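Only the coordinates and a few stated rules stand behind these numbers; no lab work does. Bear in mind that the values here come from a model prediction, so they are computed numbers and not experimental data. Cβ atoms are built from the backbone, for glycine too; each structure is taken alone.
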Structure P
Amino acid sequence: MAVDYKRELNALIEVILQEKASDLHLSVGSHPLIRVSGTLIPLLKKPILTEADASSFAKVMMRESQFESYKEYNEIDFSYENTEGVRFRGNAFYQRGKMGIALRLIPNVIRNFEELNLPPILDSFTQRSQGFFLCVGPVGQGKSTTLAAMVNKINHDRAEHIVTIEDPIEYIYNEEKSLIDQREIGIDSRTFETALNAAFRQDVDVILVGEMRNAETISAAVTAAETGHLVYSTLHTNDAAQTINRIVDSFPGDQQAQIRVQMAGSLIAIFSQRLIPHIAGGLVPAYELLINNTAVANLIRENRVHEIQSVIETGLEQGMIDMNRSLARLVQNGDITVENAFTYSGNPKGLERLI
């Protein structure tokens, strides 16, 4: 009897919702797997997937043009929403010549800072009229969720024209006071860079750039921040200093002094976060916050980025937060284990002094 793959996918989605999982993995030669509180769990009651299974699941989730692109280029980003309104960000790929699909659940409700256990100071960065705010960290650490909370706060508080540029679109916003246009790369625009440049002619106030993948996109984002726009974006970097270096190093040597000057003038803050297993289950964020001030701007301009960490550690009164203090607070509150605090610390010796 023919398999109804749409029905099978909905059954898997039911399991994800029941188990409060964050991800679903469909790979040829394996049982489907879900990730719960950071741990991968195989669904042993489900059959091992064949090539035909994976291909059929992909066809259910993708537009025909996306599936053809996937077959041609061997990988693709996409979004999927079932008839019940459950949304996923997806990536389909090949490994050892076999198909694989990774799906990340996107909650329908955009949670606020308090619900996400994020510091209240983030609210101040939604009240700016221009500048560049970066949320950074490895893949899967909640960057998109944090930026969605910030965009939605603006949407709730004031009338602005917000444009999001994403690949693929993740959170769907319900317009409150703001006009929100969400553009998906590959469908609504060709590239991040072209969509960003077009935004200059769209009477936009706030721009969310899902990811800065090259120097051209970074340059357009920084220019937007300099010219009266509030720009939010992400990078896959570990901390504030590494983020600044990554941005500068993405440009040729003869342009690096100029981008340092631009960053020094337009940067608002860099927020780095990690999701750590909570003792009682689930995940809780630990974070670092660099706020741009005169001292930080000078360090960026003068290429003394290695000194920024000490500015964060001594900038508590100005609202800065260093990762070790955040980890130590989580340990003291009984949220995370000491072992996990040291696992996620970039400076274990410094953490020792705080715990």
Structure Q
Amino acid sequence: MSKELLNNLIETTIREGASDLHLLVGRHPMIRVAGALIPFVKKALLTASDLSSFTEEILSPNDRKLFLQNKELDFSYNFRDEARFRCNAYFEKGNSAIALRLIPRKVPTLEELNLPRALEQFTKKRQGFFLVVGPMGHGKSTTLASLINIINSTRSEHILTIEDPIEYMYEEKLSVIDQREVRIDTKDFHTALVSMFREDVNVALIGEMRDQETISSAVTAAETGHLIFSTLHTNSAAQSIDRIIDIFPPGQQEQIRLQLAATLTGVFSQRLVPRISGGLIPAYELLISNYAVANLIREKRTHEINTFIETGLEQGMTDMNRSLADLVRRGEITPENAFAYSPNPRIMDRLL
């Protein structure tokens, strides 16, 4: 019965165009549609037995063992070859719980994602370090997948993705794509990155930079002729650069600062904002690194980067407030949401 319930809930998630499905003991199943959580109030409250059955259904025996040991687990789940989910199982009040995020089978294009064509320039680089940043659940992985697919469609390269878990499944076009999942195909991000240097890789997507070792290897890879894409849970280009530098001990910060100045090609920060017509639409900040930006990084003047972006419109840069204001003028979002998502409401007030 629990298996039938799980299948029914997943089918409903797909049918309703939801982004997420939440399963917790003592609560109705819930889906997230256009950013809002909607409970299935006609479904019975989920029991501990339900959740136990769900985890048995979607976790392998080895993953169940890891889950019980670590009390949480990231994994992917294929549903009847119809849909793919990125999942997290965890414990809450002593009971297991599961959050499932739906991953579309087709990698969307920049146009379909309402993202700027300016991002294409970063797929044409032969080496460098490009970051897509923002809070959890705001489309970073999808943006990166779209960029990787552009390379896949336009260049003959060896592309490596290191993910935890694997999200989008790519259909190879001009490029060869290796997708490695942490725990299944490699011990961790850092180990896979070090191994990459002996695998004739041209382009690498690092699903997440979680520690100093991974960041150091990623920047070194960009420095030695690889094109590296990755993510950080930061709110802006300036904050991302500072976060990378600050994760290193004081004695190593000058070295990573110089490496970052030499390798960074750009930083794209995005937020998904509720759309007046329904659904979500991205607002974004784009930093395009150049000689002046490299100097700001080298000279410890990252606090000036926000101003640099605001005045860099002719170079193709965009700041978050300008992006939000543009969405308001186009009738895509409300002024209230523009202020809610603005990093600096005073500036937003002047733009509107």
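Have a look at P, Q and say which one yields 2.4 for distance in nm of label points 7 Å out along Cα→Cβ at positions 205 and 333, as calculated. It was calculated from structure Q. Each of P, Q could give distance in nm of label points 7 Å out along Cα→Cβ at positions 13 and 77, but the derived value 0.6 comes from Q.
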